[in-house]
Structure P
Amino acid sequence: MSPALLFSMAAFALAASLTPGPVNIVALSTGLNHGFRRSLRHITGASVGFTLLLVLVGVGLQSLFLHVPLAGELLRWAGVAFLLYMAAMLVRASGKEVNATPVAAPSFYQGALMQWLNPKAWVASAAAVSAYTRDGVQMVALTAIFFILCYASISAWAAMGHWLGARLTQPRHLRRLNRAMAALLVASALAMGLMSSGGTARAWPL
C-alpha cells in the first residue's frame with residue numbers, strides 16, 4: 001500500500017472527524033459541563049460506533065437503504081429526534097449552579113447511537129469505502145486510521161470544552177454557551193430533516 005494512499009485516507013478521515021458536527025458539539029458540551037475524564041465514555045462510544053458502522057458499510061450494509069428506502073427515512077427522522085433530545089439536555093444543563101438539577105454526561109451507548117442515527121455518518125462511511133478500499137488490507141488500514149483520528153478529533157473537542165469550563169466560572173456564561181450549542185444541535189437536526197435521503201457522498205462532518 002502506497003504512502004500516498006495512506007495519506008489520502010488520513011486526510012479524508014481527519015476532514016470528516018475534526019470539522020464541526022453534532023458528535024463534536026456534544027463532546028464540547030460534555031467537556032464544558034462535566035470535564036474531560038467524564039467525556040471519555042462519549043468519545044469512546046462515538047469512535048467505536050463510527051468504526052463499526054464503517055466496517056459494516058464495507059461489507060455491504062449500505063445496500064439496505066437502496067433496497068428499502070423507508071429504512072433511510074426512518075433513520076433520518078430518528079436522528080432528528082435524537083439531536084433534539086440532546087439539545088434539550090443542553091438547555092437543561094445547570095451551568096454548575098449549586099442546587100441546580102444535574103444532567104448526566106452522555107454515555108458510551110449514546111455516543112455510538114449518535115453516529116448510527118446520523119445519516120451523514122453513513123454517507124461519509126460509504127464515500128470512504130468506495131474511494132479507498134479495493135481489498136481487505138485497505139479496509140483494515142482505513143478502519144484503523146478512522147478509529148485513531150476519530151478518537152483524537154472528538155477528544156480535542158472535549159478537551160477544548162474542558163479548557164473553556166475551567167475559565168468560564170460564572171454560571172450565566174456557561175448557560176449561554178450551553179444554549180448556543182443547543183441551538184447548533186437544533187440547526188443540525190433541521191438540516192438533517194431537510195436532507196435528501198439520496199444525497200451525494202462527501203466528507204460530511206460527523
Structure Q
Amino acid sequence: MLSPQADGPGQRLELDDYTEDFGRHFWHSGPEGFWKLERQQSFREPGVESWEAFRKGHWDESLALIEGQRGHYEKYLRRIAGSGFALHRVRCVEEPISPYLQWELHLLHLKAQCGEDTRVLSGDGILRYETQHPLPEIVVLGSSVMYEVLYDDDGELAGGIRFSDPRTISRCQQAIQEMHRSGEPLDNFFSRQVTQLPPPTVTEE
C-alpha cells in the first residue's frame with residue numbers, strides 16, 4: 001500500500017495555502033520531474049468551462065471546449081519543457097468508466113497529444129496496490145516537496161498535506177514510477193476503451 005504518512009505526518013494546508021505553495025514549487029520540479037497519481041473516479045471542477053458544459057449534459061459543446069484548449073496546452077507544455085522538467089501522470093480507471101472520468105480522459109488525451117506523459121492503471125493493476133486501503137491522490141514535485149491532495153465530500157479540491165522529508169518523497173515517487181511503468185499508454189487505452197463510448201449520462205444537478 002502507498003501511504004505518504006507512513007514515515008510521519010505532513011503539514012496540513014488549507015486550499016489557499018496549498019494553491020500558493022504548489023505554485024511556488026511547481027516550476028522548480030527539476031530533472032526529477034512532476035509525478036501525479038489520480039485515484040478517485042469523480043471530481044468537481046467548478047469554473048472549468050468544458051466541465052461545466054459536461055455537467056449540464058452538453059457533451060458536444062464540452063468536447064469542443066476541450067479541443068479549443070489545444071493551443072493553450074501546447075504553449076504550456078513547451079514552457080514546462082523549457083524549464084527542464086516533464087509531467088508524468090498515472091490515472092487509475094475503474095470500469096465501467098464513470099461519466100466524470102469519460103470527460104477527464106478526453107482532456108487528458110488532449111494533454112498527452114501536447115506532451116504530457118500519462119499512463120492508465122486499471123483492473124488488477126489497481127488491486128495490486130490496494131491490498132488494504134484505496135490509493136491516495138499524490139503529487140510529487142521533483143525531490144523537494146510532495147503533496148497528498150485533499151478533496152471534500154463532493155469531490156472538490158480542499159487543500160493538501162505537504163511532505164518535505166526526502167525519504168518519504170523518494171519512496172512515493174518510486175512507487176508512482178513503478179505504477180507508471182506497469183500502466184498502459186493513455187493513447188492505447190483511449191482508442192480501445194473511450195472513443196466508442198456514447199455520451200455520458202449526467203445525474204448531477
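Below, the figures for the structure above:
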{"read-out": "Source structure (of P, Q) for relative contact order in percent (Cα under 8 Å, 6 or more apart), computed value 34", "value": "Q"}
{"read-out": "Source structure (of P, Q) for helix-only ellipticity at 222 nm (-39500 (n - 2.57) for each DSSP H run of 4 or more, over all residues; to 500), computed value -25500", "value": "P"}
{"read-out": "Structure responsible for 31, 20, 12, with semi-axes √(5λ) of the Cα gyration tensor in Å calculated and labels P, Q on offer", "value": "P"}
{"read-out": "When distance in nm of label points 7 Å out along Cα→Cβ at positions 77 and 141 is computed for each of P, Q, the largest belongs to", "value": "P"}
{"read-out": "Which of P, Q yields 1.5 [distance in nm of label points 7 Å out along Cα→Cβ at positions 45 and 165, calculated]", "value": "P"}
{"read-out": "Which of P, Q yields 24.9 [mean count of other Cβ atoms within 10 Å over residues 29-36, calculated]", "value": "P"}
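We did not get these values from a lab; they are worked out from the coordinates using the rules stated. Computed from a prediction, not measured in an experiment: that's the story for all the values here. Cβ atoms are built from the backbone, for glycine too; each structure is taken alone.
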